[in-house]
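Read-outs throughout are calculated quantities, based only on the coordinates presented, and are distinct from any laboratory measurement. None of these values were measured; they are calculated from a predicted model. Cβ atoms are built from the backbone, for glycine too; each structure is taken alone.
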Structure 1
Amino acid sequence: MVPSGYAIRELVLGDAAALAAAYSRNRDHLARWDPLRDASFYTEAGQAVAVAGTLAGVETGQQAAWVLTHVDAIVGRVNLNNVVLGVLRSASVGYWVDADHLHRGLATAAVEHAVEGAREVGLHRVEAGTLVHNVASQRVLLGCGFTEYGLAPRFLFIDGTWQDHRLFQRILHDHPI
């Protein structure tokens with residue numbers, strides 16, 4: 001359930017300015033969890049390009065993307081990435097929450113929202129990876145019914161180095177589509 005005063009809605013191209021503000025505001029907060037970002041990423045023009053790319057993925061069914069909002073500000077994101085149909089029927093969930101809005105249940109609400117979106121398109125499984133030391137995110141995933149299934153050494157290039165990740169998954173159903 002989304003906490004009172006917050007909402008989750010689909011990402012739209014008009015979100016570029018608000019996302020640039022959110023990413024700028026959270027630059028230090030997100031740096032240790034994100035890939036290295038070019039300075040243009042934190043601009044409205046850079047976000048317009050990024051959002052357009054994401055929305056192209058949404059159009060082809062390879063992604064789903066939402067923003068978390070509070071009043072008129074964007075205070076987080078949640079995505080389903082790498083949507084694969086066929087016999088796998090899986091996607092990867094990614095999310096972040098604004099530093100000033102932590103510990104309110106937003107990450108849990110975002111993950112549950114993405115899981116529901118995955119169900120709606122008939123996915124069987126949602127996966128997620130966290131940096132080994134990201135205990136808060138691991139708690140969110142476990143609380144949302146994910147189970148840890150492995151460790152991926154040097155999995156993603158985060159904060160300037162290849163970093164190990166704990167892998168989690170949530171099986172949504174066992175009914176073939």
Structure 2
Amino acid sequence: MADEVKYDRHYREDSAACGSPFVEFEAFCGELGAPRTVLDLGCGQGRDALMFARAGHWVVGVDVSSVGVQQMVSVAEDEGLTVEGVAQDVRGYRPERPFDIVILDRVLHMLPEADRAAVLERAMDATAPGGHLLVAEGPKGMTPVRAAVERRGWTAVQATKNRLIARSPMG
């Protein structure tokens with residue numbers, strides 16, 4: 001079964017399938033000042049995208065599930081939030097500009113192993129100088145994420161077994 005079909009059905013059955021945002025990401029969002037640009041890769045139904053938009057940030061959410069993206073956009077429209085939804089596989093998405101914050105929330109492990117490093121590298125490339133990458137993965141999946149971040153000279157702002165918030169070099 002194609003991923004988009006699987007997730008479309010899952011999201012139709014449960015409008016809050018992914019639950020609430022992780023506390024580390026909530027705290028980070030709450031500490032941000034002026035409005036930022038946010039890219040949520042693998043946004044699903046928009047739990048992180050909507051959280052950042054509710055805090056006043058401009059958000060683009062990308063997901064393979066058109067149902068999840070439409071649910072996110074519908075909530076954003078109902079609440080008057082600035083959220084753009086893109087129904088596309090993150091492996092093929094190429095942002096047109098850098099973002100202050102890029103999110104990969106439990107996305108990498110859902111991809112074929114051969115595609116994970118490339119998606120992570122593109123996410124890092126899409127992060128503006130001095131911007132932040134927020135990653136949630138299982139402990140096994142975080143090992144290559146941490147290695148890639150360190151290799152590129154990023155600074156870990158917060159790191160736990162399953163979450164990483166890293167800042168890119170100023171350029």
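Computing percent of Cα pairs over 29 Å apart across structures 1, 2 gives 12 for structure 2. Looking at distance in nm of label points 7 Å out along Cα→Cβ at positions 18 and 42 over structures 1, 2, structure 1 comes out largest. Quick check on the output: 2.1 is distance in nm of label points 7 Å out along Cα→Cβ at positions 74 and 106, derived from one of 1, 2. Which one produced it? The read-out comes from structure 2. Which one of 1, 2 has helix-only ellipticity at 222 nm (-39500 (n - 2.57) for each DSSP H run of 4 or more, over all residues; to 500), as calculated from the coordinates, equal to -9500? This figure was derived from 1.
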